[in-house]
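Read through the structures below before going on.
Taken together, the values in this text are just the output of simple stated rules run on the coordinates, not laboratory data. Because the structure is a prediction, the values reported are computed rather than measured.
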Structure I
Amino acid sequence: MKWRKVLLGLCLWSFSVANAQTLRLHIYQHKEWLEGLGYSAPLNVSVADWQKIQKQWITYAENNGYPFASLRLDSLAGDSVLISATITFSPNLYIAFDTIQVAGNVPINTKFLANYLRILKDEPFSQKRVNEIEAKINQLPYAHLAQQPAVIFKDGKAVVSLHLQKQNANQTDGVVGFLPNEEASNKLTLTGQFNLKINNLFKRGKSLTADWQRIRKATQQMNILYTNPLGWKRAPLEWQFGLNLLKEDTSFLNRNIEFSIKYALTSSQKIGFLVKSVRSFAQAPTNANTAVPVGATNYWAYGLQYEWAFLDDFNYPHKGWRVQTEATAGNKTYRRYAVEANSFQVSGKLLGEFYTHFYRKNVLLFRLKMSYLDANILYINELSRVGGLLSLRGFNENRFYASTYGVFTSEYRYFWEEKSYLFAFYEQGALSYKVVDGQWSANPWGVGTGICFTTQGGLFSLTYALGNSADQPLSFNNAKIHFGYVARF
């Protein structure tokens with residue numbers, strides 16, 4: 001009978017605490033923990049506020065080397081209006097991170113992985129960093145978690161055990177396209193593209209991307225991008241170098257060089273600083289009789305970047321989002337009609353993607369891609385190029401010039417296998433420019449369907465698209481067909 005009275009008393013005290021209007025809480029040991037949270041004793045708080053403080057306190061302890069900390073109230077006294085109690089906090093055993101143990105078939109340097117995940121030897125254990133492991137691994141195109149991370153506590157140390165499965169993310173591919181010949185009716189023009197992407201170079205997360213594209217006769221484009229995570233213990237930094245070359249028949253040659261350094265704010269967010277050098281060599285005559293408004297320019301700019309990505313799978317996302325933004329400003333020197341002058345120029349870019357799925361095999365993709373360029377003087381050869389497989393399907397590659405544009409994509413995907421799907425899409429564009437010799441705007445759109453399916457050695461893709469604009473009516477005669485094979489290894 002005695003234990004029943006004790007149990008009844010505890011229930012009555014619990015009821016009193018739950019219904020009390022105010023708690024007056026004292027603490028006699030470990031006051032520094034309470035002060036570290038921004039509070040001072042004695043505390044006069046409501047029950048709801050105390051529950052929030054409890055959660056905040058334990059979370060703080062778990063992320064600062066005390067995963068087994070406990071917190072309770074002792075010596076309760078009072079009534080339904082005011083209850084006085086003593087806070088008893090026990091941090092218990094201090095735990096520090098030890099090494100990372102990696103199992104599986106992913107060739108990766110454990111020191112790089114530890115720095116990337118911020119699981120650093122001899123630093124205080126942090127439950128938050130352990131919880132972020134899955135999201136961070138999902139951002140790597142070449143690795144996948146085969147099972148949930150495990151933490152082994154022994155002798156005041158925490159060993160994080162990971163089982164990683166290799167993803168074939170390195171790729172090389174070529175795409176062949178057949179487009180209507182604009183100079184000769186009833187004939188086709190062959191276009192081509194070659195891509196190479198190598199991930200996890202030297203087992204340290206470095207990557208190299210290179211692609212070459214023959215858009216049409218006498219017009220070519222090349223892009224190179226190198227990414228190097230620095231792997232510093234105290235600063236999760238990476239730097240990138242990019243080179244872009246565009247030759248437009250005999251009119252001009254553009255050269256764009258970018259260097260950026262990025263800092264990881266969280267497991268899914270990065271902020272960066274970039275330096276950009278853009279130079280355009282006008283190869284056509286630049287005199288008053290020139291019909292095409294091209295000009296020789298030299299532009300140096302500085303800017304900021306921001307990235308936020310939270311995808312369930314880097315290569316084949318079913319849910320999540322990705323946002324990339326960039327804003328730059330700088331001075332431009334330009335020459336036309338043998339006159340040299342200066343102009344202030346600003347630019348911005350935005351890429352937003354949202355994935356959602358329903359009935360397991362069905363995925364919806366919504367994408368918005370925008371770009372903005374403004375200066376007192378702009379030439380055609382400075383503008384962005386829109387159109388083609390990677391920007392606005394249903395049109396020739398780089399069909400449109402634009403200083404400001406937005407392309408919205410809605411796409412439905414049906415996955416009949418994990419990495420194979422059918423798709424149908426609609427894309428709406430809003431494009432405009434204002435250059436020295438005129439201005440233009442249009443709202444082209446494209447619609448189409450296609451298939452991507454995985455084979456033993458790579459990915460095969462086929463896209464059929466129709467486009468509609470002021471100078472291209474919707475017609476099967478103007479259909480764009482792109483097919484290619486991506487070899488993955």
Structure II
Amino acid sequence: MIEAVLGIDIGTSAVKAVLVDAGARMLSTGRAPYPTRQPVEGWSEQDPEDWRRAAILAVGAALAEAEAAGGPAIVRAVSFSGHMSAPVLVDAAGRALAPCLTITDQRAASMVPAIGADLAAALVARTGNKPVGHLVLPRLLWWQHHHPDIWAATRAVLSPKDWLRVWMTGTRETDTTDAGNSMLFDPARWDFAPDLAEAAGIDPAKLPPIRRPDAVAGPLLADPAAELGLPAGLPVIVGAADMAAAILGTGVDLSGDVAVTIGTSANVIAGVPGIDAALVEPFNTLPSVEPGVLYAIASHFGGGGALAWLAGLVTGAATPDPGWIGPIAAEAAALPLGSEGLIFLPYLAGAGSPDFDPEARGGFLGLSMKHGRAHLLRAIVEGVSADLCLSIERLGRLAPQRRIVFSGGGSRVPFWAGLLADLSGLPVVPAATADASALGAALLAGLGIGWYGGDLAAARRLAAPRATPIAPGEGAAGRVLRARFAAARRARRPDRLG
């Protein structure tokens with residue numbers, strides 16, 4: 001038997017669970033998917049109860065895999081990461097009162113004008129973030145305006161990982177990294193700003209207490225322990241937002257590394273010294289797991305979700321087997337850069353950074369009879385990568401860039417890392433695991449019980465990538481593709497063509 005800590009990541013499409021030893025070595029994994037519903041165009045929501053059911057399955061799978069590999073693991077602590085910009089409104093008992101709006105949900109964009117110019121300016125100055133529909137504050141205003149009964153019954157606003165932890169411990173709190181995404185967090189105070197909440201019409205009492213990501217929230221309760229197959233009384237650690245956890249789980253050095261994570265959506269992350277006016281339009285500025293350290297994040301809503309869309313078309317399955325992509329990816333890797341004239345605009349859920357345009361739409365341009373399924377897949381990978389390079393380039397004007405650390409489900413596509421190197425002009429090193437957020441959550445669990453010497457930097461070094469960086473190739477073809485993509489982006493607003 002081996003001692004381990006458990007990380008649970010509530011992703012945008014599945015719960016991932018990982019068991020990790022004291023050397024940050026991943027022992028086993030488990031995964032359980034759940035649906036995202038789109039009842040109206042532009043809406044995207046999940047049922048929090050699906051996360052709980054998926055967590056039970058994913059943890060069970062990770063425990064079973066560890067036992068099959070070398071005997072049962074002795075789990076010493078558990079922690080979490082979870083998808084961001086996804087407020088869960090709960091009652092006094094911690095029950096969810098409504099569906100959770102995921103990051104690609106666009107309905108709250110209508111509430112941004114209601115914030116007003118004066119408050120918007122104060123939010124920018126204090127938080128470093130411009131009001132946009134995918135952040136938490138406009139979503140709270142949407143619930144308040146459209147469902148005042150639900151808002152009146154709300155006792156706390158939690159993140160997905162906080163909601164799951166309430167079930168496990170009965171304690172209701174959040175951490176600095178999820179609080180930072182609310183637009184009501186003041187980095188100068190490293191805490192919520194009650195005056196900003198009151199100015200926005202949000203009762204500060206609905207904002208939960210803030211704890212450190214590596215703080216102990218409480219012991220695991222008996223009933224959830226039995227369902228999860230874990231010992232009651234196990235220390236449960238607060239956890240972090242998925243991107244903050246991924247920074248830890250990839251071993252990213254925010255002084256020079258750029259993190260690119262591709263899940264359902266895609267993100268570009270780099271360290272910043274503080275709030276900067278140049279970051280406000282295309283990026284969000286958020287707190288990391290390290291006290292006082294901020295990062296800039298570009299949120300691109302077109303990521304691996306476009307591949308999931310293609311998988312549904314190719315396989316006809318509502319939940320395709322992950323193995324569907326292997327043979328097609330091999331064909332796509334053999335195609336030349338540029339997909340033989342096919343360009344994909346990755347705006348199936350609107351545009352995130354740098355435009356934040358909910359009315360943008362995706363599409364294939366240049367489609368002809370010669371193009372097959374491999375061309376479609378490669379064009380999606382190229383389109384997502386070219387879109388990400390818009391943010392990588394902008395961040396490069398503000399801070400030094402040494403390399404890209406690449407993680408997330410997209411990093412499992414064999415040719416994606418090399419393509420990203422060619423288009424960005426930066427070396428790309430794959431992270432030690434694609435499940436970086438789950439690994440980061442497990443490291444927080446270890447830190448919470450004193451593993452890794454209780455030293456965040458030591459835990460990060462253990463997670464640092466060991467692979468040889470992929471150097472960018474000859475840049476002419478990449479520059480041509482990026483120029484063609486930039487020209488094609490004009491078609492992202494079909495309502496403005498003509």
Structure III
Amino acid sequence: ERLGDLLAVLDIGTGSARFVAVDEAGKFVHFSSFRMRYSASDGLAGVGFELDAEWLWKNVARMVRDSGVADRVIGVGVTSQRYAAVFTDDEGRPLYAGPNLDARGVFVQHVLMERLGRDFHRITGHWPPLIFMPSRILWFKREKPDVYAKFGRFLNLCDWVTFKFCGEYATDYSNASETIMFDVSRLEWSGRMLEELGVTVDQLPRVVEAGTAVGEVTREACNETGIPEGTTVVACGGDTQCAVLAARGVSEGDACAVAGTTTPIQMVLSKPVVDPDRRIWTSCHVLPGRWVLESNAGITGRLVEWFKDGVAKGEAEDAEKRGLNPYDELFRMAEEAPLGAGGILASMGPQIMDYREGIRIFLSTLAFPPLIMVDKPTTKGELFRALLENVAFAVRANCEQLREVSGVEIRELKVTGGLARSSFFLRLISDVTGLPVRSPLEKQGSSLGCAICIAKGVGLYSSFEDAIRGMVREGESVSPSPEKHKEYEAVYSRWRQFYDKVAGLGV
């Protein structure tokens with residue numbers, strides 16, 4: 001008999017780590033968070049970053065313990081930023097931890113490119129190697145062989161936190177596919193990749209379906225977090241796939257834009273489709289028998305934050321003094337500006353994903369400020385609208401790319417994430433793409449998707465379908481305005497020409 005009633009979600013993103021306690025109806029009963037902290041790696045020309053894993057665990061444990069609800073937890077699960085990695089010794093003690101920002105692999109990725117060529121993308125569904133686990137392993141093997149010799153386990157960040165809770169090494173298929181050592185077609189660790197790296201299967205976590213119980217909270221973890229010893233720990237998916245799940249992205253052709261710091265757009269497929277031109281990525285979905293094809297629109301929410309803290313700092317501070325949400329005020333200003341932002345075009349930041357370009361396109365996603373073409377006096381509302389239209393145009397272009405590669409039409413776009421809290425943003429996406437847009441009520445999709453996995457794992461629901469029906473509540477739905485969509489056709493055409501010219505400059 002269960003004495004508790006809550007599902008404990010640890011959602012470790014790029015910007016913050018969150019603890020969310022969720023009930024069986026999908027309601028967030030408790031939410032707390034802290035900012036993530038990274039350090040630049042010495043001698044890596046500003047592209048190497050590290051994370052203090054023990055610092056992270058101590059703060060996660062404290063956050064859970066201080067929540068006041070730890071004793072009510074009946075199941076625990078972890079999701080995290082994709083491509084974040086922890087390399088440990090044989091006892092699970094971290095020797096290296098790096099966020100998804102760590103691109104030290106740029107210095108050695110050419111080795112994998114030369115040895116594996118197009119097979120790298122064909123096997124793993126990803127390209128180029130620079131930010132992925134294989135390149136980091138190879139970097140340590142070449143640059144710090146003494147540290148490399150001590151590595152006993154190669155884990156995703158969420159897998160290591162799961163280990164801290166239950167002492168077991170396990171991952172789900174979606175996270176396994178994000179290690180880039182997994183064969184996305186055969187659904188097994190790739191012998192070819194492991195041979196090239198000198199890694200054995202024993203050094204990797206066992207792979208299970210998401211929603212599978214993999215262990216129980218240990219006495220040590222109980223003492224640190226307050227969650228009862230013996231509580232079930234469940235394997236959960238990667239953060240983006242969890243968000244897609246929580247937006248009801250489950251069937252062939254379902255497309256979902258997760259509009260957060262960046263905006264990955266994933267299409268659900270019933271078989272793995274790998275782009276022969278290596279522009280976009282293929283991964284496993286949380287659901288068994290499902291894959292996701294991803295075309296990422298790059299920096300989006302971070303662009304909004306940059307505008308608020310810089311260009312519109314005065315307006316944001318004034319809104320806060322009046323007790324208003326500064327983001328709501330900015331979106332109001334943008335909505336009042338004319339369609340097409342008075343002729344202003346913005347580019348850079350958001351992108352049309354094409355990772356054949358390797359390091360250039362990766363670094364372009366970090367470019368600030370955005371390039372804005374202005375030839376007349378303008379207002380901050382018009383500038384902000386231009387930035388949002390830039391995001392919407394990038395979303396449309398990436399949706400078109402998904403359709404081209406998959407051969408599957410997108411009939412509706414699901415949108416979740418922080419930007420989806422704005423009704424204007426949802427209408428803008430709909431008007432620009434010409435697609436109906438549907439958004440779930442709960443925008444913190446990665447956390448809710450993780451909770452869905454836990455709910456299945458502890459037996460609250462017998463299937464993902466039942467869990468989604470019981471835990472996901474519908475939010476706003478909008479249809480495109482035929483008149484506005486027609487007007488945006490001309491603006492989008494200008495933006496594509498502008499974008500292609502900027503991309504052609506190699507910046």
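Computed values, structure above
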item: For 33 (percent of Cα pairs over 26 Å apart, for residues 49-224 alone, calculated) the corresponding structure among I, II, III; result: II
item: Which entry (I, II, III) yields the derived value 35, 11, 7 for semi-axes √(5λ) of the Cα gyration tensor in Å, for residues 401-456 alone; result: I
